[in-house]
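Heads up, there are several structures right after this.
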Structure P
Amino acid sequence: MIKDKDMKILIVVNDAPYGTEKAYNAFRMAMALQKNHEDVKVNIFLLADSVFCALPNQKIPKGYYNLESMIKSILNKGGEIKLCGGCSQARAIDEMKLIDGVQLSNMNEFARWTYEADKILNF
C-alpha cells in the first residue's frame, strides 16, 4: 500500500519489447527499485510499440529475456503497468488479452501519473 511519504516513480517505455533492450532495461530498473527501496511506488506507462510488451505468451526469440515474467514480478510487488489505449488501438491490440494485472489506459491517466510523479524515467 502506498503511503504519503513514498516516492512515486513513473517509468515511460516507448520501444518494442524485442529488438532493442530499452523495454528490458526499463523493467530491470523497476525491479531494482522495488527490491532496494521499500518506500518507492513504481508506475510504468507503455506508449507506442512498447504496448506489445503487455501481450501474454509471446514466443521469445532465442537469447532474449522474458518480459512477461518481469512484468508479473513488478505487479506482484505493488507496481502498476498501464498501456496507452490510443497506441493499442492503432496497433489493433486494444481488444486482445493482456498479461493479468496490466490495464488499458488513456492519456488523461498518463497525465495524472506524470503530475503525481516525484521522478520520471524515459526508455
Structure Q
Amino acid sequence: MANRYKGKAQFFVIYIKEAHPSDDWASQVNPRLTYIKDPETFYERSQVANTCMSDLDIDIPCLVDDMDNTTAKAYKGWPDRMFVVGTDGLLKYVGKPGPFGFLPSEMEAALREELGM
C-alpha cells in the first residue's frame, strides 16, 4: 500500500512496547520464533525495532515510542493498530485492535477518501 500511494501519503511504522517479551508475556504461537527480553532502554528498544523491520523485510520508515510508552498510551496502539491522519492533523481512520481488527482494506478506503480519490 505504501508503494501504491508513494508521493501522495506518508507511511510509518511506530514500534511500541514489545508485545510478547520472553521475560513477561511470551507467546507460544510459534515455538520456532526466538523471543526477546523486554527492552529496558530506548537504545535497546530501537535495536529490537531495527531487527524487527529487517527480519520482516519492511521498508516503511520506523519511529520508536519512548520508554514511557507515550504514543502507545495516547493512541491505544497495543497490540497493533492502523491510523490515517489527515492533512489537518486529525485522525480520519482508527483501526480496531489487532490482530483481528487489522483490516488494511478499511484503512485504504479511509486513505483514499482523505486523498479525494
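The numbers here are math on the coordinates, done by the rules we state, and not lab data. No experiment lies behind these values; they were computed from the predicted model shown. Cβ atoms are built from the backbone, for glycine too; each structure is taken alone.
If helix-only ellipticity at 222 nm (-39500 (n - 2.57) for each DSSP H run of 4 or more, over all residues; to 500) is computed to be -10000, which of P, Q is the source? Considering all the candidates, the number was obtained from P. When Kirkwood radius over Cα pairs in Å, for residues 5-44 alone is computed across structures P, Q, the figure 12.6 traces back to Q.
Using relative contact order in percent (Cα under 8 Å, 6 or more apart) for the comparison, can you identify which of P, Q gives the largest number? Don't jump to the answer; show the numbers that get you there.
Values: P: 35; Q: 22.
Answer by largest value of relative contact order in percent (Cα under 8 Å, 6 or more apart): P.
When percent of Cα pairs over 20 Å apart is computed for each of P, Q, which one produces 48? Don't skip to the end; give the middle numbers.
Details: P: 38; Q: 48.
Computing percent of Cα pairs over 20 Å apart on every structure in P, Q gives 48 only for Q.
Computing mean count of other Cβ atoms within 10 Å over residues 37-44 gives 13.1 for which of P, Q?
Values: P: 18.8; Q: 13.1.
Checking each candidate, the match is Q.
Work out which structure the value 1.6 belongs to, where distance in nm of label points 7 Å out along Cα→Cβ at positions 53 and 109 was derived from one of P, Q. If you can, show how the numbers build up before the last one.
Working: P: 1.6; Q: 3.1.
The value was obtained from structure P.
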